[in-house]
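A.B. asks: In what follows, structures are represented as structure tokens.
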Structure I
Amino acid sequence: MIAKRPASAREAAAFSLFSMAEEGAWSDGALHHYLGRAALPARDAALATRMVYGTVQNQMLCDFYLRRFSSVRLKKIAPRVLACLRMGIYQLALMDKIPAHAAVDETVALVRRYCHANDRTVAFANAVLRNAANAVQSDTLPRLDCPDKESYYALRYSHPEWLVRLLAAQYGLKETEQIVRANNADAPLSARVNLLKAAPADALRELAAAGITAEPHPAFPAILLCSGGDVAATSAFNEGRLTIQDAASALAAEVADPEPGQTVLDCCAAPGGKSFAMAERMQNTGRVVSCDIYEHKLTRIAEGVKRLGLSIIEPVLQDAAAPRAAFLGQADVVLCDVPCSGLGIIRKKPEIRYKDERAIEALPAVQAAILQNCAQYVKPGGTLVYSTCTILARENEQIVRAFLTKNPAFEAVPWKHPACGEQADGMATLLPHRNRTDGFFIAKMRKKA
């Protein structure tokens, strides 16, 4: 990472994009790092955030425009220079209230200072951006002429065409456009109130006093949708009255519905949100075993446990796909939030959309193996919940239906919730534009007594 402290919103944004390009950093992690170093005013921090997310969300569209104005193939442009040009094009073509001269001059300055650029490269960047600015001002940006709606949505909303076509086959064209548009929209931060320590009304007052705008989620009174500040920097968070968790993740814990005194096994627990929610639901009585395959993630769970004041959670190092004899038939509730493609959280981690299609094709086999293994841990009469943060049927409904066919000792359990209505087959897919949550899947099953 660049050691220099960012002095402006554009520097914080550029450094974040450089970190993503050079080190494979996630957008949210890189942005958090550089905003923390910069200590910018709230307005500038918001501008940096919009530039980073907007540039990544619209990368394919920005590249489409860049090809019009660049005399050099994009693959031949140095990564830092390309990141700056994309950010400049995003400001010119897709942001309101950014003066063209500021977008051009400040972006060229970034190329000069931080891209190891010679005079020729600086002149090239300046020419590309001035040509783009002229096209925007004269309304002569190239048209998005595409052969069909799938390819148009792919370019307009910067989603790989394979993904758009997969979504269209599953959801239809109309809802696919709503999905990809929502993926490029701002997402409020979701904070869940720890009801063992505070009431939602008290937490709302605390956030307001800290300058953060918040409102209760319409279907989750204990989930507060926040904007305008850093919730994790508030005393409400640091003293355990709030934790960061999306409503969809919290719903998985509600559907699992553990009771006080029961034994719960959270098989893929990191970063711990569902374990925390279930322990709070159990009134901090009973036992929650929170497993993960990585030691450093267990440390993060332990930190959350301490902050929230929960005593019944036991972080345990365990591969969810490997059997553990001590767990067999011991749990009243088993929750399998399995590794997945993550395509339901694109609006929060926009770079997920650019994953290689081949890299996620093997996931259903992994997911099925984890579910099959962890089902062994459920007591007769106990509950098994399968969840993911993706919206692809091949990772969701198809996995559950195949499991139920193979395992007649288990049956689907109907459930309902204000967020998504009644689920007669025990399965629900949540979507941002429908439910004001992350894209998420939840299935509830029972081991027959």
Structure II
Amino acid sequence: MTTLSAEREIEHLMTLHPKGFDLSLDRVTRLLERLGNPQDRLPPVIHIAGTNGKGSCAAFSRALLEAAGHLVHVHTSPHLVNWHERYRLAAEGGGKLVDDDVFAEAIARVAEANQGQKITVFEILTAVTFVLFSEHPAEAAIIEVGLGGRFDATNVIKRPAVSVIMPISMDHEAYLGDRVELIAAEKAGIMKRGCPVVIGAQESETALQVLIETAERLDCPTFVYGQDFLAFEENGRMVYQDEDGLMDLPLPRLPGRHQYANAAAAIAAVKAAGFEIGHRAAERAMTHVAWPARMQKLTQGKLVDLAPKGADIWLDGGHNPGAGIVIAEALAEQEEKNPRPLVLISGMINTKDQTGYFSAFKGLARHVYTVPVSNSDAGVPNDELALRAEEAGLSAEPVSSVASALMLLRDSWDGPAPRILIGGSLYFAGAVLAENGTPLT
């Protein structure tokens, strides 16, 4: 497999600059000034923060805007297989991942403008987002926060069309604080005075209160899930409701009841940003939305071929206790419709609450195979991860790879074809997609 030019540029940057995050806006602001402040020349921005559901909200927002005929840029992070996935540039008929030569040239230009100053690679690549999005025409830009909000490198946008705060739970405590109200305060840092704010479904009343109080202090028009808008299932359809009335829509293509709230937040956000979304566009968006490694069903590929015959295989990159709960609920919903024994194949990284994640599956999963995350320095050793699963009350054993787990399962399985969840980390999910040969477009 040939190394793409942009990947070579990024590998070079990795040798020059520290990995990880250094939460401050000083370095990225300095760099953007040298580049002529491209962040001030963007189309209307939908800026999305939160612990869980950011990517799904971005995917629904893109689907809604494109179904309504708008040209849309999208920035998400992290990527699953290659860096290009983070940059989707607007195009007629739907946005396309950035071309390698365009991406490589922008990276080189931004790196040169930095003049060797101290900076993180994430900050350089965020500046690349603003360069690309300012130089290619679009009617909207959807930008997902990388980490936190207040000091995230994307938070140099002065006047977003709307700031969106998706569900908040414990994650990245080393950077953001060890209480949910501290994390909420960091996420609320993307709110800008007088700019609309959409607050997605919150599991914590404490977090919700912090978000509402911040929005009120900044005089932001505020739209809160469950208060100003909501979504629910009725007769096999999804009903979205806000002050303008009801929209009777197909169930979202992304499985799991939690996606109703994510879809609702996106509809509210797109409307708050000033875009008209008709019923037909909303219907099309629900049936066309796509977001890889979020309860993604794998039906063919090299890894699928190793599984027990007839197995129902799902991939999800969710990796914290909050994500574990919504994934477990989605699988419990599958279990109600079509009962099958559930087996987990899990790889996780050491910055996550592994036992908290596994706890969501107690009483639901029959067994857990734990595997190394080979493409991350922070991967938890598979034997240690098995202990974390056992602490959560699950039966677990370490194996060397996803392929090994699937073959062990196939060779030992006796009974109805199982339901298999592969996941625990977005990096791990990306490696699974690559190994399985699942295309990303």
Structure III
Amino acid sequence: MQVSVENTSALERRMTIAVPAERVESEVNKRLQQTARRAKVAGFRPGKVPMSVIRQRYEDAARQEAFGDLVQASFYEAVVEQKLNPAGAPAVEPKSFEKGGDLEFVAIFEVFPEFTVAGFESIAVERLSAEVTDADLDNMLEVLRKQNVRFEVADRAAQNEDQLNIDFVGKVDGEAFAGGSAQGTQLVLGSGRMIPGFEEGLVGAKAGEERVLNLTFPEDYQNLDLAGKTAEFTVTVNSVSEPKLPELTEEFFAQFGIKETGIDGFRAEVRKNMERELRQAIKNKVKNQVMDGLVAANPIEVPKALLENEVNRLRVQAVQQFGGNIKPEQLPAELFEEQAKRRVVLGLIVAEVVKQNDLQPDEARVREMIQEMASAYQEPEQVVAWYYKNDQQLNEVRSVVLEEQVVDTVLQKATVTDKSVSYEEAIKPVQAPAAD
């Protein structure tokens, strides 16, 4: 087998492969012999059909089948011989495949980039530390109460945080528009569910009252047909209900799976969950800084095949998350390219750090992580056992632990600054930089 390789770009390779005619004919004959054993031809018993008849009827199909298998097998042999690492399936261009002659074809493909991860010393990381105070715990209990608020009908004018039952009709230029009307809908004032001015315009209204609101849709409104237009909404208030926060009782605690522990037990359980969330938030912020630093310090070219695969994966995830009747391939690739590129680059860099440092998942940390996740459930022992009985889930945890070990490896050489902050600041999501 003859192989020649041409570098057509930093990652693209054009490989010409010639398979000797003897091997081609051997593969064709092998398939014809297999066909002869099972072929049914009128006038002949199975297995007794003359080879000349078999060849006349089935040689073209056998040759095409041999072509496909030889291309696949010889391509694999060639990349091993040339010590190449393809990043995707090749595009194959046949050059010669005539009976009695060599099989010659061109395979065009990309390879994984070869690089050494460096620049750990240039990475700066701010590592936060915080604790859950009694005041933080009290605030969280109020959040939980508000999440379980009940509404009771009130005989008074509406205020912010009240829930109104309303009917409304919206018109633009005197004509009702699609989606602009509803009956019996529940609206909490101050929730920001409606366009600016709608909820504010109902403050002070009473049950049975009708109000007309003249409002303007925002310029960036999602429905472009309405963006920037003025609309008139006629709103009828059917009822006004005021919020009633639940008391901290055994009944309330039971909603969270906590029974017969009293207020002290409930507070202890909530504090434990907050501390777990805090640890994870701090860990994620450190990890994100390390990953950002690795990407900045190690610019690498991304194989188009890997980028396309990641874009398609993100498309599928978007459809699964938001639903609708759209197919993944209908979503523009540009929506996902930036995120996909970062994921691919990070995947390549992390894999190289693992390779350079000969890292293996620390099984003690794997068990610790599983136990940490399991502690959020009522039967943690069962959750731990479930992970260790499911290889796919266990390997996913091992991958996360391996990423943490990569972070630890970088932190040994990075510039790390410790900073004490409040619980709220520690768990606050990092704001994405504003677009230029």
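A.B. asks: Looking at mean count of other Cβ atoms within 10 Å over residues 83-90, point out which structure of I, II, III has the largest value.
C.D. replies: I
A.B. asks: Check the numbers for volume of the Cα convex hull per residue in Å³ across I, II, III and tell me which is largest.
C.D. replies: If we compare volume of the Cα convex hull per residue in Å³ over I, II, III, the biggest value is for III.
A.B. asks: Could I ask something else about it? Computing distance in nm of label points 7 Å out along Cα→Cβ at positions 299 and 323 for each of I, II, III, which one ends up highest?
C.D. replies: Sorting by distance in nm of label points 7 Å out along Cα→Cβ at positions 299 and 323 in descending order puts III first.
Only the coordinates and a few stated rules stand behind these numbers; no lab work does. Predicted model only: the values in this text are computed from it and were never measured. Cβ atoms are built from the backbone, for glycine too; each structure is taken alone.
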